[in-house]
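Colleague: Take a look at the structures below.
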Structure P
Amino acid sequence: MGDAGRSISFDALGVADLHVDAVYEGGRSGNAGDDPFPRLLRVSNQGGFRYRGSLAALEMVVLTSSMSDANWPDELDRETGAFTYYGDNKQPGRALHATPRNGNELLRRIFAAAHEGETGRRTVPPIFVFGNTGDWRDVMFLGLAVPGTSEQQVAEDLVAIWRTANGMRFQNYRARFTILNAPLIERTWIEEVIAGTPHTHRAPQAWTDWMERGRYQPLKSTRAIEYRTKIEQLPSGAEDLAIIREVHQFFGERPHDFEKCAAALARLMLPDIAELDLTRPSRDGGRDAIGKLRLGHGIASILVDFALEAKCYALDNSVGVREMSRLISRLRHRQFGILVTTSYVDLQAYREIKEDQHPIIVISARDIAGLLRRHGHADATAVRAWLDREFSAPTVAP
């Protein structure tokens, strides 16, 4: 599907097509002239938001992300094609739309236009998404995007969220895009977009379908291996590592109290949990909580039972087959399980639950760090404040 491993040299950018997952090299001079975007797409060489035209008449938008900002965790879900991108009001002191490069105002306009039928969608420019590779100014093409997703309501695709920094509250946007099923963007269409005439027969079919019918056709990529490796389950950076160590140390002397935290983390991942009750530590037989997940809405919804188990382990201590088997053995018909651990599930145990199709959700150390960051607890200090506030009192069994 993608072109991982393909690399386009700096000198060839002006005539290059865009291939999903290909790397587009910057220069090697060590200055602003190394930026690849002026050559590749004729846009400026600064900022996460770049565009051609004016805010009132956008012709092209380029979104770039380091994908590593702990406070504002942009994220591409390659399995669903959903792309989460945060606006540019990332520090207190300004109103939501009063940013120097007008990034949040740009988001407001394109999402508003996307909700105004075909006439509005035709004013939404092509949106090209790139991620920084961390090597010089090289970037990877992540795809052609359109505002919104087919799974979310209109009111949920662009949301102003509150954050606190330096004791001050402020707002920033969280935007949801769909990466379209357009793995190749030909240079001929790119030149037409630059010329201000994107609506031609050379436009990708998925983009045209969205413009004309509002139909989302995401670029989906199914995992070849369903179970995650140890590396994929553990924190990927120093900040995430500090978050997990803070959680583990907080409950290190009272691991049973981690059960309450695990329940809270499960609610962060599955906000439609309707009931969640901790069981007695002395007699739960391995089940730290039982609950019900609501599927559907209103009177048409149903409740599905689940069991949750929490393991407050050090990062070098894995959850093995024995612990996983205990959870599996307690799942009744039509139930599912949730395992929450500050470490990881070892390869044999993970492989068994996937190959035998046991309905178990694994929330590992990396997942915990990501959940906390996405909900405003972006570093170890913020996480400690959350832990002190929510879990300082030891759990007392009734």
Structure Q
Amino acid sequence: MNTSPAARQPLVQGKSDRLMSLDALRGFDMFWIIGAGAIVRALTAMGDIPGFKFLAQQLTHKTWAGFAFYDLIFPMFVFIVGVSLVFSLSKILKNEGRAAATKRVISRGLLLVLVGIFYYGGFSNEWPGNRMLGVLQRIGLAYLFAGLIFCWVPTRWLAGVAAGLLVGYWGLMAQMPIRDITLTVPAMGQLMATTGTTNAKSLYIQTTNFVTGIYEPGRNLANHVDYLYLPGRLNDTYWDPEGLLSTIPAVASCLLGVLAGLLLQSCKLNEISKVRWLAGFGVALVAVGFLWGTQFPVIKKIWSSSFVCVAGGYSCLFLATFYLIVDVWKFQAWCQPFVWVGLNPITVYLADNLLGFGKLAARFAGGDLKIFLNTYILTGVGDLVVAVVGLSLAVLFCRFLFRRQIFIRL
């Protein structure tokens, strides 16, 4: 069987290969970023409503180790990028060839990185106040490397490449020695006060003890690599949660999406079989991730290999659920708002940054109206109204683009 990249075919001959479930899942993922989380938190603030306290906890990132639903949002988007690139690049590989597909991957990946730099202020700040890596940059780099791998590596090797990236990252994090210094603001502040110096680089170099296999905040290989080699402003002062070394497992997250996309693209499986395989793959990944977490903890901020497995597993389960309901059972009307958002995810993400749907909502329902609702109706109602208006504005913006068939894709 020919499994070379150039031999890959679209989903099914004679059928559209666009999956509404994939657009809906992408939109569902974005919903939590553009305002759904604020609604849940506002409801929680209104009182002890059964279930909402748990939901509010799930909509808060873990401080370090552990996993909450909110920790899934970003890696699931990277996973969805992997699923999507299978369908988009397969067409280019078939019709235009590998060179055209490679050009597409490189141009889109680099454009996402540049847009990400713009998102964090561009070059409005004096150097080194510019953030070089962040959310969009990670998406761009994950797409870039996963896309190149998809274009040039035979299908049968893709799972091995993803596994190799995860195991290799674990090996580096566990075995590579680092200086025994904790790169966090409190720890460095205390060390500076003790030694009487304010030069962090000097303190770092003067540390002569080395350790291995440490996964604490600011005291692990990924954070130390950022401190030494990542230019510009670092999000956590001394390191960045979307840093250099942790890009390696992020590429694996995207490749897990590629594997799921290839499964959905297969003509050899019927729809129910695809759902079963996705669900089984998801359960297995979650189990492997938490088991792996006993040795390499589940930590989003360093994108640990165990975190990739857990997030990838849950992403598979969400994809299986959406695919079953939307594309197999054809229950589609309910997910239309998700589709509107899912067809313009980067656009609404940038619009929220530039315009601020929450700030616009406050112009309609903030100020005295919010105070009146919180004071005379029920504590938290004013915040809830602002949150609902903010999310509604974001969705209506996406609906406006959808109705006019405006799809801005980088």
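Read the figures in this text as sums done on the coordinates, not as results from a lab. Predicted, not measured: the structure shown is a model, and the values here were computed from it. Cβ atoms are built from the backbone, for glycine too; each structure is taken alone.
Colleague: To test your reading of the models, identify which of P, Q gives 0.15 for FRET efficiency 1/(1 + (r/R0)^6) of positions 220 and 252 (r between Cβ atoms, R0 = 30 Å, to 0.05) when calculated.
Modeller: On the way: P: 0.15; Q: 0.95.
Attributed to the structure labelled P.
Colleague: Given a value of 12.8 for mean count of other Cβ atoms within 10 Å over residues 116-123, point me to the structure among P, Q it was derived from. If you can, show how the numbers build up before the last one.
Modeller: On the way: P: 12.8; Q: 16.2.
Matching structure: P.
Colleague: Once relative contact order in percent (Cα under 8 Å, 6 or more apart) is calculated for every structure in P, Q, which label goes with the largest value? Before the final figure, lay out the partial values.
Modeller: Working: P: 14; Q: 25.
Largest value of relative contact order in percent (Cα under 8 Å, 6 or more apart): Q.
Colleague: Oh, and also: Any idea which of P, Q comes out highest on FRET efficiency 1/(1 + (r/R0)^6) of positions 244 and 364 (r between Cβ atoms, R0 = 30 Å, to 0.05)?
Modeller: On the way: P: 1.00; Q: 0.10.
Going through P, Q one by one, FRET efficiency 1/(1 + (r/R0)^6) of positions 244 and 364 (r between Cβ atoms, R0 = 30 Å, to 0.05) is largest in P.
Colleague: Which of P, Q yields -7500 for helix-only ellipticity at 222 nm (-39500 (n - 2.57) for each DSSP H run of 4 or more, over all residues; to 500), as computed? If you can, show how the numbers build up before the last one.
Modeller: Values: P: -7500; Q: -20000.
Label of the source structure: P.
Colleague: Continuing with this model, one more query. Compare percent of Cα pairs over 41 Å apart across structures P, Q and report the one with the greatest value. If you can, show how the numbers build up before the last one.
Modeller: On the way: P: 22; Q: 18.
Checked P, Q; max of percent of Cα pairs over 41 Å apart sits with P.
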